[in-house]
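Heads up, there are several structures right after this.
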Structure I
Amino acid sequence: MLEWGGGNHTWYLAREGFDTYGFDGSKSAVEKVKERLKAEELQADVRVRDALELDYQMDFFDCIIDSATIVSNMYGNIVKMYQETYRLLKQGGKLYSITFTTGTTGCGTGIELEKNTFKDITEGSLKGRGTCHFFEKEELNSLLETIGFQKIIIDSLRFTDREDIVEQFLVQAEK
């Protein structure tokens, strides 16, 4: 299992006995995950990595989890990250990815970098987060199909954070 970002899934999967790998671009985030794992005597391979420069071998992972990390980029890099995900998955491997939709409060605010990609978002729960691409369902499905993913399921989850709307696509796909 490989987790892109945060560390919560890395901790949980290690606790459940999976061979677990995780990475983040932030050294301090990686150190926090390592401390948590050590405190609970859990094992995982956690490293500081740039998501565009992963050195894992092809067809290495059974499953990759992206918890709204890939969307924190310009669209061209998002494409590269999903391509890299595909390369890293074994045949039949699963991708689970969370993205934000254009229905999320904050989409359309801040500085528009390209279509549906904004930085310095000024509203909603993503305010101050940095760069975020907001997907439309057809755009996301087309991207994943073009890369080669199969059995694509895109569900949506809509909830409020205080009075702000957070709408996410919950993606399942297979290599």
Structure II
Amino acid sequence: MANTTVAKIKAMLDDETQTHMTNMDFSGLDLSGFDFSDRTIASTDFSNCALKKAKFSKAFLVKCNFRKSDMRSSDFSEANLKDADLCLTNLENASFSRAKMGGAKLLRAKCKKASMTFASMVGCDLREADLNAVSFHGADLSNANLTSADTKDASFKNAKMDGIKGHKA
């Protein structure tokens, strides 16, 4: 469980001088609607969190653990999620536009109607993910694994798909 409280996290976010929050444990907390934009929050545990409508725009989230979190309608545009764990998350209607997601794991994630436009998703693990109606317009999915993923109504227009596994273009 978390090694801090929601009130302490809110105070950290309100303090504009505190832009780095690495190696924290926020697991299990309700942080819905919180704004983590433009922060460095690497190697932090957000597992089992409620993060509905949270903002992570331009945040540095390398190696963060979001496993089993509810992140519906959250904004990760231009965030760096390299090697992040997003397995078993709910990402419905979330935005990952222009996000850097190389090596991120989204195994069995629910991504229905999410926007992955122009995202760099090289080597992402999207096995068994619900990608129904996801926009991958202009995204780089090179070497990504979409084995058993549901891509019904997903748009791959102008997406780079070199070496992709489990999806027939």
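Comparing distance in nm of label points 7 Å out along Cα→Cβ at positions 20 and 52 across structures I, II, the highest value is found for II. Taking relative contact order in percent (Cα under 8 Å, 6 or more apart) as the criterion, the top structure among I, II is I, with the largest value. Among candidates I, II, the computation of percent of Cα pairs over 30 Å apart that gave 17 used structure I. Quick check on the output: 0.10 is FRET efficiency 1/(1 + (r/R0)^6) of positions 12 and 132 (r between Cβ atoms, R0 = 25 Å, to 0.05), derived from one of I, II. Which one produced it? It must be structure II, since only it matches. Structures I, II were shown, and helix-only ellipticity at 222 nm (-39500 (n - 2.57) for each DSSP H run of 4 or more, over all residues; to 500) at -8000 was computed from I.
Every read-out reported here was derived from the displayed coordinates using simple, explicitly stated rules and does not represent laboratory data. All of these numbers come straight from a predicted model, not from anything done at the bench. Cβ atoms are built from the backbone, for glycine too; each structure is taken alone.
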